[in-house]
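**Q** So, here's a batch of structures to check.
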Structure 1
Amino acid sequence: MSQLEQRLGPNLRLEWKLLNQGKASSLEFLRLCEKMIKVGEFLLAHDVAKAGLSKHKKDRKLSQKAAHALSKAGSPMMATKILEELVAGGDRDVETHSLLASAYKDLWEYSSDKESKIKYAELAIARYEEAYSTNSFDSLRTSQRKELETQYYPCINIAFMHFMSGELDKGRESAEKARQICQKLKDNGTYDYWIQVTEAESLLLLGSVDEAAFTYCSATKREESQPSQIASTRKQALQIASVYEDEEILGKVHQAFPKLGIVACSGHVIDGPGNARRFPPEAEPEVKRKIEEALEQMGASCGYSSAACGTDILFLETMAERGGETHVFLPFAKQEFIETSVRRAGGNWVSRFENVLDRATSVHYVTREGYNGEDSLFSFCNDIMLGFTTMRGRGLDENPKLLVFWDGKKGDVGGTGELVSRWKANFNEPMVIDAKEVLSSVSDSDKPPATHGETKPAHIMTADGLAKRVSRSVKVMLFADVAGFTKVTEDLTPVFVEKFLGGISEMIKKLSKAPAFVNTWGDSFFAVFDDLDDALNLSMQLRDYFTGDTWDELGLDDGLEVRISMHAGPVYEEFDPVLARRNFFGHHVNQAARIEPIVLPGSVFVSEIMAALLSFGHDDFDFEYVGNLELAKNYGSHPIYILQRTGYKDSI
């Protein structure tokens, strides 16, 4: 079965929505979680496992899957917390030790300083060796075959960690042991995907590159192989190949693996009445054909796009025809998007829009409020779409691609030209379907007869007309609140105020640009930023200011910690008659505020929108998934991430 065909099963998100969580057994949660991990839906898998644990608190398998999903989602530090608790509770299960070792291995990989790399490498090796020795303990009660089936995984990872740490001889010694274990399993009639790729990795570590590449390639074609498994295998194989410093070896390993085919798409909309001739309706068949050819060439099976008439909808329809995933991004309320970006083309585009949304794997709104003539929302939507694309690529260790139908011109705010510039600045060269070339291949004589579809082009109020009524722009909001402030005695309040507000004041002076707005009340602080990097820098400095100072002069043995939340979105800027200055209001300000009360003291929690924005162009910062958490004041559940510096230069 091909990778594409494997994705044609039931919609897992719908299955999760329909699951009766109150009555579901731990096995039902576990099976759904496993299916999600197999297809790379790691964040959703974690949420399923976490929900299962709320009903079945001591289920070891669900705890293991929650940690496994977090590791796969790029959150190894959060995964170690779950697994270390299991080990501390006396868990000797091979899977637990192996998963913990794997999380330490990821931390070793992500760490940017030598000291952290050495520490996490040693922890990973120790845990893999513990898992390996646990097999010997278990073998007193099990058959030799069962023992072998649990030995090869920790053995090959011991080999990998030694090899990557520069201890090549130790690495190859363990690799030979792993190869022999795999051979014995084959002789006993046991040979699944993981055994085969372990054999391939052993061969690669031992220097048998061609044989390793052939074995990897064969394994990925097995019926039971899954995208997330292949991604994990490919990542480790490429790390080994890079040690050889031979581009030919790296190329052979690359070619041995298929990819999920993650593609973002953007392009021109169908020409409206009176517009310049750029994407006339008669060019649709040719554009559709070129999109089909491009997606086949890119091996695409996972697509990200908005849903305007023209390129977007053609892309989403073609992806669905291929049996792939489609993730749709809308910049504002659905009905207003239809009026601004779909109905304008006439014909049956509105029904086609509704159809691609019905068939979509997911639909995301930058804001559920209206358009209000603000073209900046289209730019913001593009950034969020690219961020989600990048996050998926990060989870599957794959560089995503961009497909555009474009005439090469800069264009309007939020248009294809702007998106291409953002992409090229952070990723690779996009695949371009040349709009001018397509236009030259069609003529006015190709124009189809007028259709009698259900819609007609709509009249949209101009941005100039709306701008007089609203004042809204995309901002980054930061809320901070001091945990433990009530422990400060009344007479020391002036000292606290001087240190807290004085410290923030000094931090603000060092930013490239002052915040658009700041306010304080008691032990709380609120700031609004135009610049994302300034907001990120202030959040980290503020967090470190508390964690790095013992605050002894306040008489607090346990010190103080701060809770910080961040979110981004379009907000209203209006005159505040109480403060006698302009202030910021709206749904997205409220969402930022509702995150803050649930923050782990000493941490910075950010929304999924923030994580998407962080995914490219902000190399000094990183994030880990925390979970789909209930926000304060019944604000509903939202995906939440924890902010940190890149390379695990700080601890969580």
Structure 2
Amino acid sequence: MVDDAIVVVEAVQHNIDYNNLSPIDATRKAMKDISGPVIAIALILAAVFVPVGFIPGIVGKLYQQFAITIAVSVIISAFVALSLTPALCSIMLKPSKDKDAKKNWLEKFHASFNKGFGKVNASYARGVSKWIKRTPYVLILLIVIFVGLFFLFKNKPTGFIPSEDEGRLFVTYELPEAASTSRSVAMLKQIQAKILTIPEVRVVGGLAGLNIISFSNKSNLGTVFVLLKPWDARKGSEHNAQSVIKKIQKITGDIKEARILAISPPSIPGLGQTSGFTFELQQTTSTDSIQQFEKVARNFLAALNKRPEIGMAYTFFSSHTPGYQVDVNRDKAKQLGVSIADVYSTMSTLLGSSYINDFNLYGRNFRVVAQADSSYRSSIADLEGYYVRNSQGNMIPLGSLVTAKVIESPSLVSHYNIYRSIEINGNAKAGYSSGQAIDALRETAAQVLPVGYSYEFSGMSTEEIKAGNSRATIFAISIVFVFLFLAALYESWSIPFSVLFAVPIGALGSIITLTLLPNLTNNIYAQIGLITLIGLAAKNAILIVEFAKERVDVGMDVVKATLAAVKLRLRPIVMTSLAFIFGVLPLAFASGAAAESRKTIGWTVFGGMLSATTLAIFIVPVLFVLITRISYGKKKLAELQANYNPEEHKDIEAD
């Protein structure tokens, strides 16, 4: 928001101090010189983000938020810089005091700073001049940068959306199969009491019989919902959600009769039930039984948990839930004149329930439901006490028509894309990214799964894979739009390359920063930061190229014009870059809610802008000289220089 205004204010003050113009005249001259670059900077930042805002899916939704915010902001910024800022400059800016004039301590500091910066500026111009003379070495350096970028990005773990401290957790538990509801409630209360002893926990609540991850209803399952204290009361990594998960696992480790898992929710609601990966193991062409399918899943889990990339992988599927299989002797029922349908309806009504009707009494509606009393349906032996009427109207004992045996079967069978499936959840081990975990899942599946079995990813894992496939497209679209805009601005197909080559230099700083911070991955927020860098790195290059090209076009020698531009534009480049770098430091050191995403964006653009400000300002002038000489040709440059008259361009010579 302040970059455009900084460029305007610096240009006006330069004209006041070095050209001895009045504030109004200095403002007029400055606006004549820098209106084009200001508009170009604003439109380039908009051109970078607006196209990617039309990408579909969850990736597009994330980009749209940044695209709309930044595009609208920079357009407003440019409007203010071209309207309000010049008016304020003509009123508020004043010439610096002469050397002999009496100055206060602040004015002395300013004078001393300007003197020191003038020396830095002169050294920078001399350095650029030396780099121009050694252009072949600069080209070799660019090649090295491109090669380094390739390997750094290849070796940096990728991710999608980092796990965040949401201030809440899920704790699921699983008792042995067929455990009673009362036993599950007792376990729920025991787990809640232990969790409440953790200082970071604010309140807990629970629900027996429901697994929040698979949304299955079984008597041996339950879920505890944990609400943590506000982030201000949990400062430091030792008090974040991941640390609380470790504490929960530790204090519940002595409970041997239940499997207890503490899980963080997804960073974006709707992308699965948990953070981490979601893997759907499918039985496609296999004709194996459900028990054999479960054995395949257990073998896969055993191999997967041995992988160094996997912190934890688990499934709640079980095909060993005990139950009763009741068989009806159809021949005997036919001999006794009993309808098979009556046998089924009797068992359904007495063991389950059957709706009869509603009636009104005392002004209230009552529902009639038929069911055997609980004392008469607590055991399979109670079937002996049930009777069913035959065709002659006689009551036949149900026990004489049915036999029962204990079997094991799954209480819930899921399907994914038509195929029978078992869902496997988990997360990457600390120090590894979600992208590496997905690669580990694929490799393990290729090694372990037998013929007739396949897999799909769902939830956040699916979106991560889609985002990885669209990453190259997004960057290509952004680069193409910036290139086309610069080509229209400079009326040249070659000059824009001197601006665009600042982008990989900024990307180099970003990926080096991310590499030095192993806890941050190359996720979607890092990619948003890299897209932002396309516009920001191009901004610095535009400030140099715009002024250099203007002087070349009127006939000034290309090297002389470039050195004049770098001397003139170093201060606004440093000012705008430092303003941005210091502006993102709160993001880089963020804490609390959504801290990981803010840190990723902050460090990405911090490292990129640092690289673009320190290295790109030397490479861009060299490339401009090289590309200008190639595109213009010796003949055209000679003609322009032959027609150059310093007297006609006193303002340029004065700068």
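What follows is calculated from the coordinates using simple rules that are stated; it is not laboratory data. Since we're looking at a predicted model, the values are computed, not measured. Cβ atoms are built from the backbone, for glycine too; each structure is taken alone.
**Q** Of the structures labelled 1, 2, which one yields -0.98 when log10 I(q)/I(0) by the Debye sum over Cα atoms at q = 0.14 Å⁻¹, for residues 34-289 alone is computed from its coordinates?
**A** Among 1, 2, the structure yielding -0.98 for log10 I(q)/I(0) by the Debye sum over Cα atoms at q = 0.14 Å⁻¹, for residues 34-289 alone is 1.
**Q** May I pose another question? When relative contact order in percent (Cα under 8 Å, 6 or more apart) is calculated, the result is 11; to which of the structures 1, 2 does this value belong?
**A** Of the structures listed, the value fits 1.
**Q** Work out distance in nm of label points 7 Å out along Cα→Cβ at positions 58 and 434 for each of structures 1, 2, then name the structure with the largest result.
**A** Working: 1: 7.0; 2: 0.6.
Going through 1, 2 one by one, distance in nm of label points 7 Å out along Cα→Cβ at positions 58 and 434 is largest in 1.
**Q** So percent of Cα pairs over 47 Å apart, computed for just one structure, reads 23; which one of 1, 2 is that?
**A** Details: 1: 23; 2: 41.
Structure 1 accounts for this read-out.
**Q** Right, here's the next one. Can you say which of 1, 2 returns 20.8 when mean count of other Cβ atoms within 10 Å over residues 202-209 is computed?
**A** Only structure 1 yields this read-out.
**Q** Name the one structure among 1, 2 that distance in nm of label points 7 Å out along Cα→Cβ at positions 154 and 562 of 3.2 was derived from.
**A** Attributed to the structure labelled 2.
**Q** helix-only ellipticity at 222 nm (-39500 (n - 2.57) for each DSSP H run of 4 or more, over all residues; to 500) was computed and gave -19000; which structure, 1, 2, did it come from?
**A** 2
**Q** One of 1, 2 was used to compute distance in nm of label points 7 Å out along Cα→Cβ at positions 362 and 514, and the answer was 3.9. Which one was it? Intermediate values should be presented prior to the final figure.
**A** Numbers: 1: 3.9; 2: 7.1.
Attributed to the structure labelled 1.
**Q** Starting from the value 2.2: which structure in 1, 2 was distance in nm of label points 7 Å out along Cα→Cβ at positions 370 and 394 calculated from?
**A** It must be structure 2, since only it matches.
**Q** For which of the structures 1, 2 does the calculation of FRET efficiency 1/(1 + (r/R0)^6) of positions 18 and 114 (r between Cβ atoms, R0 = 35 Å, to 0.05) return 1.00?
**A** Checking each candidate, the match is 2.
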